[in-house]
Structure I
Amino acid sequence: MSDTRRPVELGLRENWLQFTLLVVVNVCVGGLVGLERTTVPLIGTEVFGITSDLTVFSFIIAFGVTKALTNLAAGALTARFSRKQLLLAGWAVGVPVPFMLAWGPSWWWVVAANVLLGLNQGLAWSMTVNMKIDLVGPRRRGLATGLNEAAGYVAVGATALLTGYLATSYGLRPVPELIGAVFVATGLGLSLVVADTAGHVALETAHHPRPAPSETPGWRTVFARTTWGNRSLRGASQAGLVNNLNDGLTWGVFPLLFTDFGLGLAAIGVIKGLYPLLWGLGQVYTGHLADRIGRKPLIVSGMLVQAIGFALALGLLRWPLLAGIASAVALGIGTAMVYPALIAVVSDHAHPSWRPTALGTYRFWRDFGYAAGALVGGVIADWLGLQAAVVAAGIITAVSGLLAARWITELPRAH
């Protein structure tokens, strides 16, 4: 019998069905982590009576460290397992998460759920972005990463809004968390249908200059090169870390800060939902823009816009709802500018033969930022107060933007 399968081609139009399935899968990935954006810090203080900010933020540290390490491992694991196998493994470990958040009898059950959530996000989100990059080829990487991140973070924001509304009506637990069961079931089901992208990787690699065996780097070499050795990859890694430091810090600090200033759960849900919604929706445009004007302008200006967002949070705090919304808008827009451009920089500067490892290394440092943000925010908040933590984040972000301007260089773009 003759083989009637379609030949492997690169491009968004040529692979629109698989690309669309992966977009929906990443909606489910983002929705699962969006469960925590509004309610979990308040579960720590109001349900379990925790008084230390650092202890409350321990769930973010657990999530960030686990996700970062999983991102790092995911790049290396692609040499042994298919993208689809790793995607399915990510969903398998995510199954208990909604139920542990909803009914965990102690705070440490919440922390343990975030270890599993970090594994889920590190495997599932890493594979959806790698598979989309595989499908579209080098000319549309910015758009592909923008669409992937848009799908995930719109889901984060929408779920944060929904959980804030549900918490207002039904309490902090268990109703808001149980919508995560829908995300798990849908994401796992669709991941069983998605086709693997090994053929697309082979096709791109065949048309790419192949390095000599002596020039093919090992895992440690790629890690060192992405972390520090290559100036552009170094610039992307530090900017990614600080970008998610901001997210980790605001994840813990903003619900507590704005509660102290009199806002209720619904208003906090709006603030926590608006930030990732703008972050997500904006990437549909900024991912495309990164392919047109280059990566560096968006990265540098995006980091500085985020720094302005922190200034707005404090400068307008006499009007807490206005302060929260203005800050969320600036942080969301700034992050949308940065996010797809950073992934595209790493893809630009890495050969297809070691690109998954480079992306895994970048995503390790980027998502380690969650833990760093929670740690910095918790220590400073316990020592000097929640507002001081916001000041520190603004200063760190501005410095990161200046470092990105110094280190990142553009490569000629494909036409």
Structure II
Amino acid sequence: MIESALSSPYTSPRLGIRAILRQSSLLVLINAFVGAMVGMERSILPLIADKEFGIASNSAILTFLVSFGIVKSLSNLLAGRFSDRVGRKKLLVTGWVIGLPVPFMLMWAPGWSWVVAANVLLGINQGLCWSAAVIMKIDLAGPKQRGLAMGFNEFAGYIAVAGAAYFTAIIADHYGLRPAPFYLGVAFSTMGFLLSVLLVKETLQFTKIESGSVPSISPYSFKEIFSLTSWKDKNLFSCSQAGLVNNLNDGIAWGLFPLFFASLGFSLDKIGFLAGLYPVTWGITQLLTGALSDMVGRKWIIVSGMCVQAVALWITAEVSGFSFQAVAMVVLGIGTAMVYPTLLASVGDASQAVWRASAIGVYRLWRDLGYALGAILAGFLADAFGMRNAVAGVGILTFLSGVIVAVRFQEQSPQIDRAMK
């Protein structure tokens, strides 16, 4: 199967973003459509639960995020493993096929269980498509531009998250919560599918260029890669736990913040603005932080980013005014941008090309389980102690995660793969 996956139209493949500019740019665009699929939910789905389905419990409302997080994390794991066997493009296209029904299910859902089911499909779509885009960009970029490549990839994804979150809120404000806002999702999924089928080329052969004399078959079983990435290797463990906590924060921003902002009396357009401000700041700033980590190293950017996120959550929990909340969303976006592409690049540094896709899949499993854990934790804390205390408590966890990275992570050259012991 690998041999068939290698039969792509590339000629004399070379590593580096500039060398493969057209394909790199195409993958950035496709990842924007992947991000937009999530963004169409971020500002309005919790409000749909409250206003259209009459769900009062925060824990019950966040069930859609639990299903999304669990399914996406498992899809990441499978994508990382099978992309080495069947190729990256097949996973990308499969992810889009599964995502096509999602906006229609959200438009016409007769009950909340349909919304949860739609988010199961969305989780598979995100896990396969975003993982494939990440792995393909790392394939193309090579070790010297790994952080820059992740910065561009995540920039596109989260700028699209922000734009979709804002415009769906505006549409909902004028035409109602359903079905009009989800027409955008039909366009996003259709374009992503067509571009992936017609224009994307397989990138698996680029791992052979980077591997050089390294064996083309992984020296580790999948079980060994899972344990290395999850806890045995200091750097990979540091990345996995920080990624989990980072997405725990993002899960709260997605599932709880719209309800929290509504409780402060903000209008739907202001809620949409705040829901978009956080990921747009995150997206833009990643262009700088990803490239910066290539030059100065990963560790202290990650540590600082976790601390900045903690401060932003504490600000959110303490203030009530719209302007102060806007400042908190900007700070949260900056902190997340410092962490997100740097963690992905760090996983790439700490793994060899022949088993990197599997390591990325395991890392993304733990990272996106943060959505599910964040939804469960936030729902419980918000119902038991109030929304402000829930947000502040997660801020404490975020700070502690940064401390773990400071203690456990060992800085290394971003340009050299190291052999695992």
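A short reminder: the numbers here are calculations on the coordinates, not readings from a lab. This structure is a prediction, so every number in the text was calculated from the model and none was measured. Cβ atoms are built from the backbone, for glycine too; each structure is taken alone.
Computed quantities for the displayed model
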read-out: At a computed 24.8 (mean count of other Cβ atoms within 10 Å over residues 232-239), which of I, II; value: I
read-out: Top of I, II by Kirkwood radius over Cα pairs in Å, for residues 152-295 alone, largest first; value: I
read-out: Comparison of I, II by distance in nm of label points 7 Å out along Cα→Cβ at positions 56 and 312 - largest value held by; value: II
read-out: Winner on distance in nm of label points 7 Å out along Cα→Cβ at positions 136 and 240 once structures I, II are ranked, highest first; value: II
read-out: Entry that produces 1.6 once distance in nm of label points 7 Å out along Cα→Cβ at positions 160 and 360 is calculated, selected from I, II; value: II
